[in-house]
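Presented below are the structures under discussion, each in the form of structure tokens.
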Structure 1
Amino acid sequence: MPLTALNKTNFIPFLDTSKTINTTWVPTWKRIDLSTIFSLNPNPQTVSQDYITYETPVETVDKYQPELPQEIALYEGNDIYDFVFALFYDLPTGSAATVPVLMCFGGTGKKAWRIEQATLVLGELNTVDKKLTFTLKLGGDIDKGTYVITAGVPVFTPAT
């Protein structure tokens with residue numbers, strides 16, 4: 001099987017800028033576009049068990065708490081900048097700081113995660129570097145599935 005090189009444009013995070021999850025939820029997915037970072041960390045949460053049969057404790061992965069540090073360039077009129085800046089201005093807490101996220105992975109399988117209640121943790125508004133930073137905490141339930149993107153708009157299909 002030939003190797004296929006994947007690059008930064010193959011891994012696409014989207015935010016639902018409508019924030020209107022309900023029984024008839026139709027997300028308004030907007031791509032995080034004007035960013036210079038992408039470092040998705042699964043953040044494994046581990047547990048140490050010190051069994052009597054072993055000299056040293058055994059470490060096991062208990063769960064994951066993925067997070068994606070992000071930034072957006074300061075361009076008013078950019079959907080993501082406008083959305084995140086509104087949150088920055090309002091300083092939301094609790095459920096008001098949650099946002100649906102669709103993480104589309106590169107590769108032929110078109111795999112994706114949909115997280116309906118990700119927490120958007122605000123970072124720094126740096127006017128010298130012209131960036132607004134934030135971190136997406138992808139906790140809660142992570143729906144796994146696939147995606148297709150047509151005219152820039154993704155459609156998520158849950159795995160069976």
Structure 2
Amino acid sequence: MPIASCLSFVKSLLDGIGMPAGTPDLAAYLDAPDPNVESSVPTCYILQANGPEQRLTMPRNQGPNSSAGDKTIEHEIRIMVIYFMAANDPEADILFSGIMDGIMNALRLAFPMPALIIDPYTGNQTEAVNVGEKMRYELYPPYATKSQRIERRNGVIVMPVLELLEA
């Protein structure tokens with residue numbers, strides 16, 4: 001179950017990393033709590049978007065307990081980032097960008113790479129070989145919450161993770 005192992009691996013890289021300007025450490029989730037709950041903790045949700053799997057070498061798998069060639073799966077991981085902050089916070093215009101930078105930096109510096117990842121259900125071992133090598137991000141305009149004293153900031157980071165399944 002490479003999807004589960006890849007998502008768990010990315011979560012392990014991000015959960016608890018330090019954030020800028022005295023902001024609380026990042027909380028990372030796979031099974032997200034209600035994202036509309038106002039929280040003073042920067043939060044991210046690691047989501048699988050899609051991903052192709054392909055064979056690199058022969059032979060083709062002949063069934064359970066048979067030997068097969070190498071394959072890769074290119075997971076496209078979406079990391080949704082949410083942070084609630086006071087609308088009048090003097091850092092409001094730049095702090096969320098710093099939070100996004102901190103997350104991307106943690107991915108950029110993931111070590112060791114390639115990294116051994118273990119499936120939580122089967123115990124199978126694979127390798128993630130390119131975490132943080134290619135990312136794109138999108139920041140969205142803030143919007144007021146019901147109280148209008150708190151703004152919700154949102155962004156997304158999209159990153160491929162190439163997983164190598166060796167024979």
### Query
A value of 1.00 was computed for FRET efficiency 1/(1 + (r/R0)^6) of positions 98 and 114 (r between Cβ atoms, R0 = 30 Å, to 0.05); which of 1, 2 is the source structure?
1
### Message
Quick check: 4.4 is what I get for distance in nm of label points 7 Å out along Cα→Cβ at positions 50 and 106, calculated from one of 1, 2. Which structure matches?
### Response
1
### Query
Where is percent of Cα pairs over 12 Å apart, for residues 74-129 alone largest, in which of 1, 2?
2
### Query
Quick one: helix-only ellipticity at 222 nm (-39500 (n - 2.57) for each DSSP H run of 4 or more, over all residues; to 500) came out at -2500 when computed from one of 1, 2, so which one is it?
1
### Message
Between 1, 2, which one scores greatest on relative contact order in percent (Cα under 8 Å, 6 or more apart)?
### Response
2
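Rule-based calculations on the coordinates, nothing more; no lab input. Because the structure is predicted, anything quoted here is derived from the model rather than measured. Cβ atoms are built from the backbone, for glycine too; each structure is taken alone.
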